[in-house]
1. For structures I, II, calculate distance in nm of label points 7 Å out along Cα→Cβ at positions 188 and 684 and state which one comes out highest.
2. Going by mean count of other Cβ atoms within 10 Å over residues 36-43, which of structures I, II comes out largest?
3. Out of I, II, which has the highest value for mean count of other Cβ atoms within 10 Å over residues 204-211?
4. Could you tell me which structure in I, II was used to calculate Cα Rg over 2.2 N^0.38 Å as 1.08?
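Every number in this text was worked out from the coordinates using simple rules, so none of it is lab data. Since this is a predicted model, take the numbers as computed values, not measurements. Cβ atoms are built from the backbone, for glycine too; each structure is taken alone.
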Structure I
Amino acid sequence: MKTKITLFALFSILFSFAQKGEYDLLKDHTKTKILYNQVFDISKITKTKKDEISAMYFRQVYHEIQRADFLHRLPKYEVLKKEADDAFFTKQIPLSILISEVETIKSEALESNTISKNNNQFVLNKSSADAFQQHEITLMAPIVSKSKNKSVEFILKDKNIFNTTSKKIQAIYMSFTDNNLWLTASVNQPISVDFATSGKKSIFFKIEFTNGESAIIKSTLEVQGSSDLANRNGNEILAETITASVPFQGFGENAAYLGQGEYEIYLDNVDQVLDKPIFLIDGFDPGDTRNTELIYSLLNYGDTDQNLGDIVRNEGFDIVVLNFPQYSPAEGVVIDGGADFIQRNAMTLVELINLINAQKVGTEKNVVIGPSMGGLISRYALRYMEQNEMEHDTRLYISFDSPHLGANVPIGFQHLFNYMANGPLGDVTLQGVVNSVLSSPAAKQMLLDHFTGHLQTGSATEFDNAIQLPTGAPNFRTAFQNELNTMGFPTETRNVAISNGSGSGMMTGTPGMFVLNDYIVNATDTQRARFDVRFTPPAGVSNQLVSRFRAQQFLFVWLTVFSSQANAASPATSSGFDSAPGGLFNVADFADGGSGNPTLDDFLSNLAIDRFCFIPTLSSLAIVNPNWYSTVTDASITPFAATFVPTENEDHVTLSAGNVEFALNEILNDPLSVEQPILAETILIKNPIKNTIEMYSSNLLSNVSISIVDTSGKKVFSQNNISIEGNYQLDVNLSNGFYFIKIESAERSFVQKLIKN
């Protein structure tokens, strides 16, 4: 006869898996000495087997087994994480093996009182034969998610082979093809592989045991490397290292350090002489996932063969790409350049500008393009040089969807991710998101609202729900914005801005909307998680729930064993940022690189809306207005001489035909040269065209050259020594599509987009 369990007793039992030591009396009754009930099964490893094992999934399972092991046979997760972090410096992709047997308490054992709780500890009242269910786990995978290069060197070190069973490994094999051509994976010996293309790669592992058993595991690795197109500088990356001359000490640092960068010069396709530099500055990139070739590919637009950099190189300009890598400026100090203090990265750009100015030929002035955070780095560097009487020799600064007044990540997501990462669950995927991304110096400087500004005193995860948004990271956000405002913008350059946010007030979702409304994710038969997430509330609304997480276990009824929630309040002047007009961010990108958390995967795939306002339109244009939902009009006051603002919100740092045309007009037509006549004012071109281009000039233009390039930068038409006065027709034979026509005289040039249909 089953013993009736009171609701109070049930709650005590269910709460226990979040407590330490309450399962200790069951240790001697388990065969494996690993009782999984001691942790929340985020990986779902005891319920389902994944077909593909990503690095983060492997690390999540390892983290759970390490904490569930009574005998503490595995090093703490931080040891494995450090091994993965060191891969950026060793240039090797570490592999790891995890072989284990674990147990879970059967739900029937609790119902039948085979296992009960006495004095806050679980005890076994009957035979253990039917009390536990055993699970076998055999995993092998890289412990980093990505490789920046197509040439990859793997290594399996003996210290990264973890085995809590009596099984003995006889041989290990790897295969990189679907037909499973196996290569022997010798311990402590590198294995080099050249992948032909970038993208997600499957890696097959086979482990043979001395008892005759074997296991085949499929894993994945994201190979980024260069683009699938031929490297624009040849067959290899030619990046060189540069170190700043001016050190910077950020808040919380014990010393000032010199910034470091990697740069590569892509010479023009006309004379191959460094004489017309365009600097392209990388933006926010935690973990240095982009090399110089991938940064260059940020200039892609439309189809994959369209690139703004290729177009201007065909016009004689040289592209100088600056990346901010991970580096170690002092023993024991590691700086993640892609998420470092903006000021230190700016000093690296100052150094590069000085270097290129010393090397370039002729008198052509520079152009600087800063996408995203790169726009802030560029702004700071150029203005710093002016204030310190350093010649930057730059005529044009293009800010590309940069957060001049701050960036946004929904505070509801921040609370949820931080709690799941650093609370009792210990989600390693979200630990990376929170600790390396959201808590990076750059994120703390840029984010208008930051979870650290909302935390209760003494708590790492719980919010003080009386704090009104926006509240930035203490000692970071306000200090940086004040410094930036005091410096202002460069004064010796023409400053223009491209926004990806709508200028017409178009929203993404609505303020206060539910992104998830009491959504349930089942981890095991007896464990589940419940999620509530909302966008920040409408103007003037206070104490609105924006995030709630509840972990529950089942025994007759579902009971919450631990939970956390966050409320938010919007000021009277504006609704929260999450649905404001702006450049968009995809929430799924938070788990980029392969999630180790099926619970998070389930969460992300069921969002009511998958994008949020990342760079508010007003921020990208530096328009100060207390209402972030305001439209952009001719009366809007911006420090930029010219702007491009779309009517609809676009994904952050997206190039389109429209903003490419805007950028080309700025780059190829120098408005600062006021002493020269502006050819654009005298030429009118009829659009769209057919087989004839019709144009009109009010003045006589002699000895004019006309060239047409397609969107990939390929020149498809060229004619010289033309005279234009009044109406003029030019016969061309073009396929349907977009083109750029350049009309050039001895004094001036003019570029306009053509549409052929």
Structure II
Amino acid sequence: MTLAMGLTTAVAQKEITLEDIWSKGTFAAKSIPGFNFMNDGRQYTLREGNTIAAFDITTGEKTQTIFDPQTLREKNGFDGKFASYTFSPDEQLILLATNRKQVYRRSFLATYYLYDRNKNEISLLYDADRQMNAHFSPDGMKIGFVHKNNLYYKDLATDEVVQITEDGQEDAIIHGAADWVYEEEFAITRTFEWSPDGRFLAWIRFDERAVPQFTMTNYRNGLYPDYETFKYPKVGEKNALVSVHLYDVEDDRSREVDILTSESDLYIPRIKWTKQADQLVVFVLNRHQNNLKLILANANNGDARVLMEESNKYYIDIDDNLTFLEDREHFLWTSEKAGRNQVYLIDFDGRKKRITPKNDIVTEVYGYDPARKQIYYQAIDHSPLQRAVFSIDLKGQVKKLTSADLEGWNGARFSTTFDYYVLVHATADSPPVYSVYRNDGKLIRVIEDNAELADRTTEYGFQPKEFFTFKNQEGTTLNGYMIKPNDFDSTKKYPVFMFLYGGPGSQQVVDDWQGRYLTWFQMLAQKGYIVACVDNRGTGGRGEEFKKQIYMNLGKMETADQIDAAKYLGDLPYIDPSRVGVFGWSYGGYMSTNLILHGNDVFKMAIAVAPVTNWRWYDTIYTERYMRTEAENEQGYHDYSPVYYADKLKGSYLLVHGLSDDNVHFQHAAEMARALIDAGKEFDTMYYPNDNHGISGPGSKLHLFRLMTNFIKENL
């Protein structure tokens, strides 16, 4: 079955260039800055240069200038520039991060300044080298922060800085921040949390002394290269030992939290306080990541008990969908335990009640409004390709907030009081539209409609994505899309360029705008290629079993499905089966490499950027979640690690990697190249010095996409 999203029209078209995409921003969709809603739920703040201004969400009009460095009485070393800001709970103080230095993907060091709105004065948070993770206590009287791997707080009433821990040390002990693998795979950087009354500070301590190190080489015009070394636990190696600790501000005492296990080889991916000032919840996840306990610990007396436990025959994904209710007796939680991700209401005795409809797949929870007793969330709508926004009360009465004319992809951001929300709507062929709605669903105004970009896509002859489904050899229906050339002629034979990612829980075949990649695909369509994409088994949007059936066998089903997809496409009357190519990045690069090897009779060409080539060399948390350790799953690790199958290469293969990739290390590409050389195979390579996993250094993206475009032209 084929569903065309829009109509193909033969119109005069301008030629898309790589410079348009990667240098000039010709096809860049306008976005809106992240909304920082204020306590009143109606005003939000934005940076304007080096000032902070407040605006009315209903009109967009500026209501006040909150911070202007030109008006400061005392600057105390502040140069007027800042990278980010946060308000104190009462919004009278603003914490400004300046002089930022990136650490890993999410973490950074900064010099923090504190601005007092009442006094119009600014002061340094801590007179020392850069800090990280500075964070207000809920009572607004203290700021916790990390400095040189130790945890501190500043008492704003006395200006006293208190050092809580003493043994923090680089590459050894971390307090209140995350190590590399937690930051990358559990998406956290700050690992300390204040209690609701600001009396207690809870944090995670990492002992990473036994974690092996990895070294990257950077070339920066010196006589010798720079070596960057950091702790990185690869499959089966030792992780950091983690423990949870509590500091009592009133008594100036610390204690370790009892997590009710003697097991040390585990993860603590989150800590969260309940609505009670002395009740801390600790997430305790086993190394296999298929058993999760929520431990409820009393900060006053040290008592602990299991609040909730969940097990899964595959694995459990960690997220932040835990909300404690004002009644102090219930909390909201999302789980796939019934086969689809849904919201549950759970009491402190463990009794569970599913809130969302049983056929829903909840994809994001936006929050809970205690005044209206409503949960706001995003879920799959009609098709795995689409998303809608909903509200639901605790009794299960659901309301769809996105109207019938907004089919496609919808996401939302709610104000602090949930009186308003900003809805983002897009489709596969129309760029994002940002609109403000009142809580009752009434449209207030459109902030940005990207009309210019929409007109430009017509001017340049963008072709619609045609969604289709087909069945693989085992009878499973898979979703795909294709983009045909503007002057498509069904009597001709076209080459096919396939794009994929294919990793666990991901989706590429969606009714959503896909930015610069989409524009590159349109450029290739202009040049006479059919571009196609298929989501294999293991991808998201279709329930737990579809996603998790690849457990212990990464690459096996995904590779088979993509080969079946290429054969399906090759059987279409207007496609030349002898000219099928594929491109992927990261997990997609792993997949494209597998396809040119295991599908060497189907694929003529493959491009792999930053691919995993042997799962043994990737990190513990990600890989073992899906594969367990190599000792437990030797065949699974061997069968679809491309480095073992270099002798199968027949077609044209381009291998690309950044030398400073801290995520998928250059080791993967180097070992793959060595295996291909040993097998006597010809291939093309390009390595980007000092570039990380995203290959985003100055000029790198344009260079890379020019390289790939030429490779496609020469080999497909």
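1. I
2. I
3. II
4. I
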